[in-house]
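Bear in mind that the values in this text are calculations on the coordinates, not laboratory data. Owing to the predicted nature of the structure, the values given are computational and were not obtained by experimental measurement.
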Structure 1
Amino acid sequence: MAKLKFIYTAKSADNKEARGSLEADTGEAALAQLRSQGLTGIKLDIATPKRVGPSRSCSAADLTMFTRQLATMIGAGIPLLESYEILSQQTMESNKGFGMGLQECADMVRGGMEMSEAMSKFPKMFPDIYVNMVKAGEASGQLDIILNRLADFLENAEGLKAEIKSAMTYPVISLLLIFGITFYLMIGVVPKFETMFVSLNAKLPAITVMVLAMSKFTTSYWYLIFLGIGAVVFAYIIIMRSRDAQRVRDIVVLKMPVFGPLLQKVALSRFSRTFGTLLSSGVPLLAALEIVASTAGNIVIEETLLETRDTVKRGESLTSHLQTSWVFPPMVVKMMGIGEKSGALEQLLYKIADFYDAQVHATVKSLTSLIEPIMLSVMGAVVGTVVIAIFMPILELQKQLS
């Protein structure tokens, strides 16, 4: 097994400061080595390894599986370090970057570092909520229970995300199809009929004139259309770097008809389940509020939660500020207030999350059934407009000839 590199600061026999680095199997071995050199007041840190090879990252599915397996192995009595090393070797086959990250974590733990501290060195693998829950599990001695809760939380979050993605896939594909069909008709079909109409010197209806003009512009300046789309996307990315712009966007998103209420329910479900999971795992209230705010995914909700954290710091109740926010419905605030007074806040937060999960599921189902005919109607309208614009002059010519 590769030795660990440590960076130390200590005092020599003549009371001068000594700095340097050394390699040892464990932190204890490094300390013993330094003491044998007559050094005292030793401060020892594991050097962060240089990252070579694949990126230390993982998917939600990989993280969930690792968490569940680690919980099972620890619950079965297998030592933490051994469990970590077994899983790192196993993971290396499917995701080399994740496996290497786990191995580096195992090396840090072997060197004397707490697992939560080692995980915090890999933010692309372990988010803040994960690290803080593991830290609470280490402090309470219930690491296997906390890891099982984490796995449940990750599975619920991933299931909700998959449901939303599934609902959005159909409209996105439909819009792309509509754009593609329209583009093909404008540059591939309509110009052929324009040549015929010009040669016949026919008088054209207004709808035909409009479609021919659009076709001519698309054929001549198609690159401007794509440049325009690219410019809009680029401008949006630049503008969204501003926090004020992000706030306006998030307010608009939550106020949108149909999709706004759905996204609000998703945000409330995520907040309730994350907050409940953190509190039930022993994470302090103020730290839990800060973590939930950072994972809210919406600046309006994030700022509301950070303001709530500040009011709780001042000794006010959890719901005193939440009830002034339009984002949190009265039912949620009322249930949280009851939970806070009765000492059952975590249980009520889970009930709120379950309620909104069911609401999201029902809304997504109804939206899917509603979006399908709307998209078909839009597609039919686009194609129908082009067909009518082409065939109206042809029918008119047939009448004149007969």
Structure 2
Amino acid sequence: MVIERLKEKKKRVFLRVDFNVKFKGDKILDDFRIKTAKRTIDYLSKYNHKIILATHLGNPKRRISKLSTKKLIPFLEKILKKRINFVDDCIGEKVKEKIKRLNFGGILLLENLRFYKEEKKNSEDFAKKLKELADYYVSEAFSVCHRKHSSVYALPKIMKNYYGFRLKDEIKVLSKVLNSCKKPIILVLGGAKISTKVPLIEFWKKRSSAILLGGVLAIVFLKVKGFNVGRFLVDKEFLLSARKLQSKIILPIDFYAISKNKKIYLTLSDLLKQNNSSFKILDIGEKTLDFYQKILKVGEIIVWNGPMGLIEDKRFSFGSIEMAKIIKKLNKFSVVGGGETLSIFSSKSIEKNSKIFYSTGGGAMLEFLTSKKLPGLKVLGL
């Protein structure tokens, strides 16, 4: 049930969020996921619930201080404009005592859920211990709904559950994309996580108008076509998949690469002529962007996941930033997802556009768009 159906007051609410944000030193690189949960947190505060805020941070194999959720507190307090209480555990008597002393309308942030190996194992016993903390469960963590983890799947199975405002919006918008197959839909796919993109290409190769590639994904397909792609290693399994998925795939026609620590420019012709493999392709070029823009103009819906190049290096962030500007200027219904892709749009040079939906999900968005039933949504009755 959507959170608006929760009309009771002064209850204990376990709110599963995904504040797994990236840090650079002591600063958060992108606080988008935190901001999208604010509406749900404010709603629960309005009804004077005790909010038990639960998230993971990173993927630790043991307790380490640099991945403690405690480091989120200054940013949460600034965004939510509320005092955040903290407890350095997720279960047990110490946590229960903290909740007991928490004021109604207050927020208690639990320690990193993944400090317990039981979380990723979808442990029912761990879920039962979490259940002891609250009266109700609310999910505002779309980005981990493709994970069958204890706090995402086992816990809402044994509690009366609700879903938050942002999760509701995610389902509404992504369902619109899935149900619009008769309209010209163009996918822009990049990044380095090939395994997550292959099922999406398989699903959309007959449903979309075109699939434009960048990043490592493009290099895989170029290698299949016989181009010299330089210093690049890829699993034979992905090369085999790429050979089967070439229909409607559109590849870059020029690139920026690095060779002997110098930025160089290459075209498709250059890749055919290259005899050595000392270079490494790290971005798409201007001709590719012009080419892609002409194709994007034909689409009614645009879906983008994964950067066009190595955006961590300013020398190779050009293609991704320019792609963001193109999509913004086209002013079409667009869905953008994936942490790195969203970070591109946070650039001061790119204004927000109301026609672009910024999904909090990376892997969850991709799986949803292949019509898969996500465990964390199925358990909520979605």
Structure 3
Amino acid sequence: MDKANFSAKSSGRLHLAETNAWAFVPNPLPPIIQIDWELASLIADATGKVAELAGIARTLPNPHLLIKPFIRREAVLSSRIEGTQASLSDLLAFEGVEKAPDSQSADLIEVVNYVDAMEHGLSSLATTPLCLRTIKEMHSILIEGTRGDGLRTGDFRTVQNYIGQPGCTIRTARYVPPPVPEMIGLLTQLERFIHEPTNLPPLVKFALIHYQFESIHPFLDGNGRVGRLLTTLLLCSEGLLPQPLLYLSAFFEHHRREYYDLMLDVSQNGAWEEWVLFFLRGIVQQSKDAVSRSRKLQDLRQAYQDKFVTARTNLPVRFIDYLFFSPFTSVGRAAEYLEITPRAVQKNIDKLAEEGVLEEVTGRQRNRVFRASEIMSILDADFTFD
């Protein structure tokens, strides 16, 4: 890390670490943010978009039908930033049918772990405020059985780490986080900042927290994924969203270079305003995306109910809802979840397959898997970014 790249406006200080390499120690939050008209307008826009999404979440007849696929879409996209190749279809197909654990690919394990870590963090909020202990618990779940397993899984690092191209050294690294003693103090300060009252707009506060966590880089692996998990947990814990329907990974993945460059620019030049603007644009765009997908899924669910839940078809509402919860399914898994007989499940699947709602995707006569294609097309569609 080149000392010459850090100006007098840097958001922290340089510290001589091991092997006489420079490490960056960020200042405690909050910094002084200059809120001009552009930033003020974007704060209002982002806040309004989140409120619109929250309104939709509160009116959903069964929000749990959307929470599962939305969390899983986020798991795929956040993991993709780190180089995994598993798709949303891969994940939902794995969860929707019976498979042995050893059939998971390494990439799929990482995505499944992300889902489990997110669900653990969300459930923890019911009894425990967001804290360092919860963050470590999520990290333990996230890393178990992956390429990073064994690198102090579920605990903060005790050695210096650094970020750069493969093969780089600590001296040639693009960024070197704070040494361990400074890291410990910064994590304590970050936890305090998460809970202490502030005059900052909540979404601005979340932008600062995301940067600070990534700049501290407290784990040997998984920092990016944990950092992105935190934003969703903050939106829920601070009451901005009643359900976890907003995620930023699609925006960050689409603007990956800018995402990393802007955080580095905060460290080197104190460019807080540019980072916050970027973060808020992500909030706006991903809120619009979540609103659009939620409405399309609600409309499709209503269309299915109007068409199939009649005296003539006798198709249970629960079976329609189950498809939105699990767009890939087998007879056995649906029977287990709905607590009805496999024979009854097969009859319902046959009806929906005849109507084109479900399609069989294995080509087998036994142990068949069915996909709800219209639901998947909404969940898996690319978002058009501004």
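Looking just at mean projected area of the Cα convex hull in nm², for residues 205-244 alone, which of the labels 1, 2, 3 belongs to the structure with the highest value?
Between 1, 2, 3, the highest calculated value is found for 1.
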* To do: Taking 22.3, 71 as the value of Rg and Dmax of the Cα atoms in Å derived from one of the structures shown (1, 2, 3), identify that structure.
  => 2
* For percent of Cα pairs over 32 Å apart, for residues 133-340 alone computed as 43, the structure of 1, 2, 3 it came from -> 1
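Given a value of -9500 for helix-only ellipticity at 222 nm (-39500 (n - 2.57) for each DSSP H run of 4 or more, over all residues; to 500), calculated from one of 1, 2, 3, which structure does it belong to? Let's see the in-between values first.
Numbers: 1: -24500; 2: -9500; 3: -19000.
Going label by label, the one that fits is 2.
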